[in-house]
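Colleague: Next up, some structures in structure tokens.
Only the coordinates and a few stated rules stand behind these numbers; no lab work does. Nothing here was measured: the structure is a model prediction, and the numbers come from that model. Cβ atoms are built from the backbone, for glycine too; each structure is taken alone.
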Structure 1
Amino acid sequence: MKKILLFIAGFAIVSCANDSKADKVEYTVLSGKIENQKDDKILLVNNDFKKEIKLNDNGTFTDTLRVDTGYYTLMHERSSASLFIAPAKDLKITTDATKFIDSMSYEGKGAATNNFLLAKTNRNKSRNAVEIFSKEEPEFIKIITGFKEESIKALKETKGLDDEFIALEKKNIKFAHLLNLSRHAMYYPYYSKNEDFKPSEELLAYFKDVDYDNEENIKQFKAFKELALNHYSEKLKPNEDIKGTVSIIKGLKSKTLKNTIAEELSYFISPSYKESDYLYKSLSEISQDEKFKKELTKKYDIIKNLVAGKDSPSFDYENHKGGKTSLADLKGKYVYIDVWATWCGPCIQEIPSLKKVEKQYHNKNIEFVSISIDQEKAHETWKKMVVDKELGGIQLMADDAWKSKFVADYAIEGIPRFILIDPNGKIVSADAPRPSSPKLIELFNELKI
């Protein structure tokens, strides 16, 4: 189960006013300008809320929002910032997309709270996570507690903050503190090379009374949501005990937690996962997110057609050496496909092993094809990396990154992904072993390649 390992957390809560005749709806105007914009929109998100706001050609934007009081995330391309938004507290944002956080400034009734959050973000940015999580446990606890005390002090000393925000932020600081404490057991063994490390009773005592299945806290605070997800991820064992895993999820009270865990577990539904049928049916029952369930069914329907012996989806992509190459061009040989990208660290880690296997099977009845799913703007980066790293085999670039038909037809959601196709264009394995795995050579030997 994958974990989201962030160092900065965010948040949310509900508030509404009432008059004597009817519910009084208060709106917030969000406006501003994004200099050097990298996209034609910004996104404002918070749990079930998602609002796309279009940018004008000069980067300006204005939108009237009906939102609950709380913490939101403002996103522009790959950059993001935490915002606190409340009804009737208009907020104007100005920033430069090339230095999104560093150039951020606020005006309006909501400026004070957001300047507080911005200062907190900048404090966190200045901290060296590797240095912090490398510390022995007593020193680590002291450092993390110091961060908490620093945030509490800043909250007390900052002028212009209203009582509602202060109350929320106190909880947020508490949960961020617990989240950071919980990370020591994850990071320290790696940095210290001490795989046998176990957290002390002193550290575990911090979590003794935490109710992880608390819907209100999960919806309001990103830090708490991550803390809860990490807690339950340690209990879920989809590869070893899928029925026990499903039972744990069904027993949760929090709708948000159920939906989030269901979405994360959906990544296990794949051509190589033996329990895909059971997991699909279980997640369809557990999740209350209709959009997710539609996407899950779409993926499952694709997976069912990716079994061994079925005709493989095809491709016809740009070849690094010129022209285009299709799957049909390679008929008569086994085809081992590596779906990768220049920005993907795990993909690049497989390159030495892939080159070794290619050399071992040179002049055998198999072609090695690497398909990059880089964006078009990274075309030159792809071409250069192929040359610089002396990549062998057939180097292709997909026509539309993640949206390329071959990628969609194989339900690829994460890379690297490896696929093996037989000489007749039939699927041998839609989720083949990696080059670094001994199982790949075992498979080749079984096929007498």
Structure 2
Amino acid sequence: MTKPLSIAVAGLGTVGAGVLALLRDNAATITARAGRPLAVTAVSARDRTRDRGISLSGLRWYEDPVALAHDPHVDVVVEAIGGSDGQAAALVRAALAAGKPVVTANKALLALHGAELAATAEAKGVALGFEAAVAGGIPVIKAIREGLAANDISRITGILNGTCNYILTTMRERGREFAEALAEAQKLGYAEADPAFDIDGVDAAHKLAILAALAFGRPVDFAAVHVEGIREISALDIRLAEELGYRIKLLGIARRTDAGVETRVHPCMVPIAHPIARVDGVFNAVVAEGDFCGRIVLEGRGAGAGPTASAVVADLIDIARDRRTPVWGVAGSALSQVPSVPMGKRVGAYYLRLMVVDRPGVIADVTAALRDHHISLESMLQRGRAPGEAVPVVVTTHDCEEAQMRAAIARIQSLEAVVEKPALIRIEAL
């Protein structure tokens, strides 16, 4: 029999334990597809005594995960520790430097240090697999890097965080406010006790930085990603969006323009007819648009032990077969230096909701501020009358620059009749 691929797994939480379970449960299928057995022979985790629901007997155990990189009997290292620095980064650097392939589900590590790690992998002639780092079990990395390799990609759009998508879905379907929907997500285990990483858009931004590097053949650049979360989305905005023919989704968008590449994560008004508007609950979706392939839609579970382990093991099978592709799809010397486009240059339509005191002249003041910043109105919506009290007024605009809209909002917010911070949501013509 062909020699088994000897695997070391660092981190035995949800992902690491899921990898061990998948390799055990689907061993025959995996062996056939890899051309040889895949065998975990060494592990590292903080707590030896914890019951993880899988047998660890017969495995070499290391207290220090970096030691896995120096085990002469290990062929490939799986990093499932998490975090952009610390032990995870030290292990990946050590393994690549030792000439060992690495598979990781660590989007933060790749978003912040991906350029450096890819250069090391290329110099050492080894694989750096990260299918599991974006969208869980959805094979989006292979789809963009390999399946669509012949295409010039114009745009990547994604629901990249299941926690946010679940919260927004719950708010829409049950009329809940954000805080209520978040509490429910935490109760069900879809949100962490400290949910900031998810609800503030950081997790989605890490993933978008990776997708943008792949789609446009450029160095990964997390610092260029504009990031907003969903804390300020209200049930009222979600209801009004439905009336206007939209659904609110937290999207990651990477788009090629004449000026360069936009990378941004923020809540969006998405036309109800678009496929991504109908992706609900904890599901993720990625839409890629290529010049010859057209629109490609990928949808599935973006997190959890099973989907993430599926992606990790897919990379391990490639390594067992010695199938290698450059980390970002092209050699480091061929990466493009196309510039990043700042958020202020984004051009598109906007939804603006104001809470204003219902009295004569208020609407004229609002429209004057928009007019003076060269912003054209598409529609205006006011529900009911309540003289002397605050009422919602909604306007949608034609396309304008983000910088223009921000300047207009600053003026509108200073009006005495505007009683709370305006709610701004970008309308995306997908």
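Colleague: Once FRET efficiency 1/(1 + (r/R0)^6) of positions 154 and 186 (r between Cβ atoms, R0 = 30 Å, to 0.05) is calculated for all of 1, 2, which comes out largest? Numbers along the way, then the final one.
Modeller: Numbers: 1: 0.65; 2: 0.20.
With respect to FRET efficiency 1/(1 + (r/R0)^6) of positions 154 and 186 (r between Cβ atoms, R0 = 30 Å, to 0.05), the highest-scoring structure among 1, 2 is 1.
Colleague: Going by distance in nm of label points 7 Å out along Cα→Cβ at positions 90 and 410, which of structures 1, 2 comes out largest?
Modeller: Comparing 1, 2, the top value of distance in nm of label points 7 Å out along Cα→Cβ at positions 90 and 410 belongs to 1.
Colleague: Of the structures labelled 1, 2, which one yields -10000 when helix-only ellipticity at 222 nm (-39500 (n - 2.57) for each DSSP H run of 4 or more, over all residues; to 500) is computed from its coordinates? Can you show the working numbers first?
Modeller: Working: 1: -12000; 2: -10000.
It was calculated from structure 2.
Colleague: If you don't mind, there's one more thing I want to ask. Give the label, chosen from 1, 2, of the structure having the highest value of distance in nm of label points 7 Å out along Cα→Cβ at positions 114 and 394. Before the final figure, lay out each step's value.
Modeller: Values: 1: 5.2; 2: 3.5.
Biggest value here belongs to 1.
Colleague: Next question, about the same structure. For structures 1, 2, which has the highest computed value of FRET efficiency 1/(1 + (r/R0)^6) of positions 202 and 378 (r between Cβ atoms, R0 = 25 Å, to 0.05)?
Modeller: Working: 1: 0.00; 2: 0.20.
For this comparison of FRET efficiency 1/(1 + (r/R0)^6) of positions 202 and 378 (r between Cβ atoms, R0 = 25 Å, to 0.05), the top structure is 2.
Colleague: Given structures 1, 2, which gives the highest value for relative contact order in percent (Cα under 8 Å, 6 or more apart)?
Modeller: The structure with the largest value is 2.
Colleague: Say we calculate Cα Rg over 2.2 N^0.38 Å for every structure; which of 1, 2 gives the highest result?
Modeller: Biggest value here belongs to 1.
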